[in-house]
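Nothing in this text is a laboratory measurement; each read-out follows from the coordinates by a stated rule. These figures come from a predicted structure and were not determined experimentally. Cβ atoms are built from the backbone, for glycine too; each structure is taken alone.
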Structure 1
Amino acid sequence: MQKIKLGIVGFGFMGHCDADMMKTFQNIDLVAVADTNPQQLEDAPEGVETYADIDEMLEHADINTVMVSTPNPSHPEMVKKAANKKKHVICEKPAAMSVALFDEMVSVCKENGVLFTVHQQRRWDKDYRIMKEVYDKKMVGDMYVIKSQLYGFNGNMHDWHIYPEMGGGMLYDWGVHLIDQILDMIKSEIISLYADVQNVINEKVDDYFNIIMKFRNGITAEIELGTYYLTPKRAWFIGGNRGSAIIDGFEGEGKIVRTSHLLENVPGKITMTAAGPTRSFGPAAPGLLLEEPLPEVNVDHRNYFEHFLKAFNHEEEIIVKPEQVRRVLCVMDAVRESARTGKALCLKNSEEKLCQIIKHKLLLLRVDRLDFLPLCRPRKMEQR
């Protein structure tokens, strides 16, 4: 197996994380790191060459692959420089801050015959892979709804995350992962999308969003994230006509719940509750609800690089494909457009129409990115 000789450009937090990951591979050698800030290079691994910028690294380092971990707006420039030097490229997410910029990056990589992929490593999160297994095997029957929720308590952004021009905010930070997970799971076309994106306690960048997507196969997916919920939580719910699957936590703690017999037009018994009489929402009869364990999965973020190593050696295709990344970016633009207008986007013909709609809106507004457009005014929050 041919070895990957890797150079990392941008040796900040993610660059360091990636360098640590490379130590676990026999067939990936971290050869060089580059950063314009000399202090970031002070703790470079022993034996790894250090450079002041990508140009110097591309000129002198014996590498065949570049990992781009620089600030978001610089991704297109870094990717194109690496590709023009015939280096394969792994780019951190978000790959670009507009579909048009991403298309340029893909074009340059194709012209130079190099691999190009994006580090969407959260496709190998344990909680997600469990729910994907439930979905793929239809373990709860015909599904009608999938919910992905992520709540936190430390609502204030930090460092570059507070600047819109740097791709700050939760939509670009976590949203790109959560959307990618849903699109990777549901192999169907989006026919409508509605989104609410808000600045709850941060002045310039979003810290809350709720995205609802209706797919052609009949499933509705909802993604909700809030950094100021004050009740930290990572949760999933999949509802089907043969049961429900529930997860609470990144480690995949949860269960599948079924009924002991199929409830089809069964006359309900009126039950008195604190909310008054009800047929549908009273307590379940003893023995009606049955619980089952969720499927076991064995995944790790390391799997992303295992797949890339195989693609590098022509053993399989790139697993995170540029067209999949482009689709995520199209959805993110649609999210911002829906949030800006307060209206759902209906896609009667195709998702490509979505991209064309957004591009047209950008031309009319004379901007090249939707992330600079105001979504809402920040709220003045009273202490809870």
Structure 2
Amino acid sequence: MFIFHFHPLSIIYELKKLMKNQKEEMTSLERTKAYNAGQEVDYLPFMLHAPDYAMANIFGYTSTDYNSDFETRIKIIEAMRTRFGIDNLSVGLTLRTLGATVGSKLHYPKNGIDYVEDHILKDYKDMASLKEIDPRKDKTLSSILETAKRLKDKFPDMNITTRSAGPISTAVSIRPIESLLKDTRKDPENLHRLLEFCTRNSLRWFEVFKEELGAVGTSFSDPVSCMDVISKSQFDEFSLPYIKKMIEGIYKIMGRKPGSHICGKTNKIWTDLADAGLFFFSVDNCEDLHEVKLTVGDRMQIAGNVPPVDVMLYGTIDDVINSCKECIKKCADSPKGFILATGCQLPIGTPEENVDAFIYAARKYGRGAKLGQMPKGIQEEE
């Protein structure tokens, strides 16, 4: 175990010095492709679940700066690559983008997460007024598409992916969640209509993205599908069938299956997600990676699950390194593979040095990773 015993400034200096000695032999795309093909790679694939606003904050910008000025976005992406070696571009829909596209009113804080101020569908009598999306014509969606194309032109060597919300999580950006939960008991027929609409239009986004930028990796976030929000029976009826349609639809469009992140408790639905055909599942830090591995590790890749708040935001450098090491020890030998990740989104205010520590640990303890095997970086520590 590597433990720092320095004044904070000395800790940061020592960490940066150690990181300079770590060599990257692959791009993230090369690493992921080789790892999934069963080849040994320089170190484990990782993802920080770092939303735009969190990374913008690290480099002294607000989420508004990032979203409103393309040149600022370029600077942040370049800083991410130079500072952290992050060479992935994720351009897609947030949990609320489709809701805004069809008429829900969103509020955009200067430095934070957007949220719905006014839902468009308070009464199902207005369902007919919801228009099918056209990503090439809608102002918001066409802007996202244009941004993706400009970024691909600017960074041709970087891997680009796209994303959306899951169907039921998209639905709560259109209809208030309190109403939707009542619908599961009192108006299931109309709720199914809404979920079909959300699924169909989410897939339309992936279809147009593929037409404009080619086949790319995909994912969807689906926090409403967790067992903290809905019951297992509600999941079975109102979420799982549409998750299956998403996975099948994305596979048909892109030629590869998507991954997914679901916040909160999910142990009751792991086998359902594996049955549905997810490529990878990102697990919240409230769940145990070892249990996920034993339950579904032979059927889908697992990602997780360093605590984003307790460790990444408020923890010390040692806390981050030790948490990463523990995650790797629990799950890196999962048969279908493992991605070191945060348990949910990286919060605004996460210290820059904690991101360094995460990447340092991924490189150190994930060194010499191979599908289904414990990395050499861990084996040599034992």
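Below, the figures for the structure above:
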item: Structure from which 23.0, 78 was derived, Rg and Dmax of the Cα atoms in Å, options 1, 2; result: 1
item: Which entry (1, 2) yields the derived value 15.8, 51 for Rg and Dmax of the Cα atoms in Å, for residues 97-200 alone; result: 2
item: Among 1, 2, which structure scores highest (criterion: mean count of other Cβ atoms within 10 Å over residues 73-80); result: 1
item: Among 1, 2, structure where helix-only ellipticity at 222 nm (-39500 (n - 2.57) for each DSSP H run of 4 or more, over all residues; to 500) as derived comes to -14500; result: 2
item: Test item: mean count of other Cβ atoms within 10 Å over residues 89-96 calculated as 21.1, pick one of 1, 2; result: 2
item: Of the structures 1, 2, the one that 17 was derived from, the read-out being relative contact order in percent (Cα under 8 Å, 6 or more apart); result: 1
item: Origin of the derived value 1.7 (distance in nm of label points 7 Å out along Cα→Cβ at positions 113 and 305; candidates 1, 2); result: 2
